[in-house]
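What follows are several structures.
What follows draws every value from the coordinates through simple rules; no lab data is involved. Model, not experiment: these values are computed from the prediction. Cβ atoms are built from the backbone, for glycine too; each structure is taken alone.
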Structure P
Amino acid sequence: MEANKDILILAIESSCDETSASVVLNGKTLLSNVISSQIDIHKVFGGVVPEIASRKHIEIIDLVVDEALSEAGKSFLDIDAIAVTYAPGLIGALLVGLSYAKALAYTLKKPLIPVHHIQGHIYANFIEDKNLKPPFISLVISGGHTHIVLVEDYGKFKILGKTKDDACGEAFDKVARTIGLSYPGGPQIDKLAKEGKPIIDLPRVMLDSNDYNFSFSGLKSSVLNFVNKAKMTNTEFKKEDLCASFQQAVSDVLVYKTIKVCKDYNIKTLALAGGVSANSFLRDNIKKACEKENIYLCVPSLKLCTDNAGMIGCVGYYEYLNKNFANLDLNAYANMKIDDIV
């Protein structure tokens, strides 16, 4: 599915605390991918504050788009369509990007393309691996999502498994806060775990359940109980060992169930997606498991794991080919399952 001529998509992403714009050529070549992160702003609060995030998006979005166009060596007149994240995410943050994209589409008389954020994370793999094609299995792991998705075709998805409570990325952040690490917790846990050993007994929740679903709330609570008991009994423990043990417990369940899905559905291609897929321990473990089972693994580079507009532009390209355009009354949605995309 390729266009007869080069297609340039200007993409905008503002679903959480990154303001990003990208110019994408033919869906797979990033001419620019500018990301303005708010991590330092939200770190003092231990997590993202939605109102602050929305205000910072308003302040910076114009500059980010201008920088993306400049870096790509393009102008607004060169753009064929505007792609923008409209769901899911923080509603105020989404509305900033969506309103900006609507204004551009109206002014430039260009098509407006609505993009589902999780679809973007999955499609980041098309940028990373130009030969990747459906069908394949995708493990989507982020601060808000933990899904095993069957990608049946471009734009056609089926959720095979998901978390029953906390997303794994949320569990990482909460565990990090419990042991005194700052936000975002995932990278810090990953770093400390390299210096520790997984010697603390923590549960592998739903490892043996007869489905492909996950649960991380119980694991998070087990870490909290372990820390509280250690404080009450004046028992010392190494944060490095706790991080290694927690990370091992998360990885064991994610890897086991994802590989099980690939084998059960007889699909030999797996693509990681989402911010937690940047975790070095998980990447290494799932790579080893895939090699053992002869499963081809596609893993995005670290910059494409986190929220970015490049992945939104990739989706935008394929939606452009199918003429899946939106009217200017398009709304933003805080919650929307990927298999609800019409």
Structure Q
Amino acid sequence: MCLLKMHKKTLIYLSTLLFFITGPLMAQTTNAWPNRPIRMVVPALTGGPDTLMRVINPYLSNALGQAVIVDNKSGASGIIGTDSVAKSAPDGYTFLVDSSGFLVKTAVIKKLPYNTEKDFIPIMNIASNMGLMLIVHPSNPAKNLDEFIANGKKPDANYSYSSPGVGNTLHLLGELFITQSGVKMTHVPYKGGAPAAGAVVANEVTTMLAPLQTTVGFLQARKVRALAYSLPQRSLAFPDVPTFKEAGLTDFVTEGGWFGIFAPAGTPAPIINRLHAELKKILTMQEVKDKLYDLGFLVVADSQEDFKMYFKSELKRFNDIAKQSNIQAE
């Protein structure tokens, strides 16, 4: 019994000693942050995360007093860049900026060199796409979603839909549309969003769930026709296009993709809190919101806790879709 008490006293003493040794060191580390440039790793050469950070970085650099650099690390569908962040020192000088495709890869690729849930800390959902338009060629006989679905269920229907590739966000959302509508469609992958939308313009495929920013020009030029819009409210740019909910597909609501920032696991909370606070200030500036809106983004800037919950729910959603549709990346 006395020996047990001695062990307890020793443990308490050592724990207290460790706190007094490491506590000040941790405080010095976080209070001095940042004292050198910060890397925002984007696991692609171009695209939404890259565009976002090139707008935000000048403001963030000014707020933090250090250069904030976009580090494009492409390769292996973004896995190389993502893995480099997972294996980076959790010291607040390397972060990941990626799209919802980050979670899609987890759902469709069996073996990844990192653990999506354990190796990263979700910090903020920076922005989202402006929703998706279900587009068809002007020659398509369907004038609304009901007619499109009804025609697609006919025995002689031969529907197909395009996406920017196998195992991406739009591929999985296309499969979700198939599940909810009951229409059979063949997936036709293309190398990028522009070629996928161009396939509808050329009447090579029946339809596409296309981001609004990708299709604005085609819609304005009447090269495609929109049957439904995926956000809860109608688009301000195309108010005549009903939402999926209005058109009868009540459960199909999606922004069509989002863009978040993540830290390597183990990054000190004070650093994450400071970065979140500075980003929040920047993203609530009207001039920043306007710049991003003009590029096709809607600012989200949610809390850390909200993004963590959303991150988990999105991961489950994409896992469920991939499993149900038996989707595996090439």
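Tabulated data for the structure shown
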{"quantity": "Test item: FRET efficiency 1/(1 + (r/R0)^6) of positions 232 and 256 (r between Cβ atoms, R0 = 35 Å, to 0.05) calculated as 0.55, pick one of P, Q", "calculated": "P"}
{"quantity": "Origin of the value 1.06, where Rg/Rh (Cα atoms, Kirkwood Rh), for residues 112-247 alone was derived from one of P, Q", "calculated": "P"}
{"quantity": "Test item: distance in nm of label points 7 Å out along Cα→Cβ at positions 160 and 304 calculated as 2.2, pick one of P, Q", "calculated": "P"}
{"quantity": "Which of P, Q leads on distance in nm of label points 7 Å out along Cα→Cβ at positions 104 and 264, largest value", "calculated": "P"}
{"quantity": "Comparison of P, Q - label where distance in nm of label points 7 Å out along Cα→Cβ at positions 168 and 216 is highest", "calculated": "Q"}
{"quantity": "Comparison of P, Q - label where volume of the Cα convex hull per residue in Å³ is highest", "calculated": "Q"}
{"quantity": "Origin of the value 14.4, 45, where Rg and Dmax of the Cα atoms in Å, for residues 48-135 alone was derived from one of P, Q", "calculated": "Q"}
